[in-house]
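Okay, got some structures for you below.
Readers should treat all values here as calculations from the given coordinates under stated rules, not as data from a laboratory. Quick caveat, the model's predicted, so the values are computed rather than measured. Cβ atoms are built from the backbone, for glycine too; each structure is taken alone.
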Structure I
């Protein structure tokens with residue numbers, strides 16, 4: 001059993017240099033290979049509980065929405081968490097907390113990490129895997145929000161991003177066939193040796209048309225998950241939509257909860 005690392009929790013009071021130094025410490029503590037006890041094939045299989053008598057693992061999707069003040073400035077984050085077991089939603093929770101720093105590229109977890117940790121405290125089930133709408137190892141200092149939160153909570157985690165923050169695809173990623181994965185390796189913008197495998201461009205869905213195409217997702221290990229497993233999980237959990245279902249439902253729930261607060 002691993003120990004969580006609350007000492008690495010995001011602190012908005014740090015200077016930029018201190019935040020970046022903490023990210024390097026987080027990356028050093030992260031495990032970018034498979035280190036979990038559950039069967040990944042059971043994440044979306046409702047019949048998995050019949051095998052060996054164990055219940056399927058709990059996979060948790062995490063996303064955020066933002067609230068504005070009277071001046072139109074974003075001042076609070078609503079963090080939405082959706083827990084699923086065997087493809088079924090078993091719990092939804094959210095938390096609203098203040099945003100303490102502005103958006104700074106590469107330091108997203110210091111802006112949004114505290115709200116996420118607050119929402120995770122509301123969960124009554126124990127998560128086996130986190131899926132974040134954001135980056136894991138595909139990050140300037142190999143410590144995106146999925147890595148940061150995964151290490152702090154010591155839960156296997158995966159980052160699923162809609163755009164490529166850094167790194168270089170080893171092949172062209174335009175108009176990929178559904179089910180294709182393309183390796184993303186580090187470059188001069190990443191605090192890692194050039195050529196380090198950071199994650200994959202993952203084509204979960206594609207149009208059956210020569211005139212338009214869907215861009216891939218950029219999937220990377222956060223903590224205690226290897227890059228190949230992260231890509232496989234993203235593919236397996238994407239049903240009829242581009243996003244893996246836990247993240248898609250967290251995004252939908254974040255919008256629902258935000259509308260409820262507006263009312």
Structure II
């Protein structure tokens with residue numbers, strides 16, 4: 001049972017979360033997909049594959065979409081034509097594969113995408129943005145277009161270094177101060193906590209006033225690879241495996257988060273980035 005959200009009051013629209021990592025191979029897409037799947041059983045959820053030039057989400061779910069986001073930006077179809085239905089009623093907005101021109105959107109393309117998003121997100125409870133790895137312009141753009149930012153790392157030193165770099169860029173260039181952390185592929189909860197504290201010490205020393213909320217650690221679990229090969233959500237086919245239990249804890253925490261007081265919605269933030277809003 002997921003916690004009931006408090007009344008929205010002055011907040012409107014879906015809650016928008018970006019799932020990001022400093023480097024690839026840390027399980028970011030798998031986590032985003034399973035969190036979205038878990039909430040779609042109770043809420044109206046859209047999962048957007050933000051890796052616009054290298055699609056992953058549709059492959060993860062074994063889907064074969066007819067259109068992708070590149071078709072929308074080229075004017076060949078509306079965004080409603082791109083959205084496909086995944087397991088549990090989850091709505092999925094797939095990206096494209098092999099289209100290098102989509103890896104760095106122009107400002108015009110960003111505006112078109114935001115206007116299309118504004119239409120399909122009406123009535124949704126959650127939107128999850130699975131961003132590319134790294135600190136490219138698209139990564140920064142999608143994080144700025146979100147109300148909450150979930151960062152995924154592993155115990156590897158390079159993963160920690162890269163996720164710190166992402167935090168530093170978002171903070172120093174765009175004044176983003178609120179983040180959430182998940183540590184993947186850990187031996188136990190104690191190791192996950194140590195990684196979190198290690199990152200927090202570096203942040204406090206070199207960046208200062210940043211909020212880094214620890215969502216938990218996910219243990220290394222062979223069933224994750226089996227679910228990926230089966231092209232089905234881990235929580236669907238192996239609901240009681242250790243990784244599934246850890247992911248459900250993360251889902252519970254995300255659903256319980258209070259809405260922040262700043263202006264919400266992907267359209268507002270995106271237009272602010274491009275200077276459309278004052």
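In table form, for the structure just shown:
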| read-out | value |
| --- | --- |
| At a computed 4.8 (distance in nm of label points 7 Å out along Cα→Cβ at positions 90 and 210), which of I, II | I |
| Among I, II, structure where log10 I(q)/I(0) by the Debye sum over Cα atoms at q = 0.09, 0.12, 0.16 Å⁻¹, for residues 82-201 alone as derived comes to -0.29, -0.51, -0.85 | I |
| For helix-only ellipticity at 222 nm (-39500 (n - 2.57) for each DSSP H run of 4 or more, over all residues; to 500) computed as -12500, the structure of I, II it came from | II |
| Which of I, II yields 27 [relative contact order in percent (Cα under 8 Å, 6 or more apart), calculated] | II |
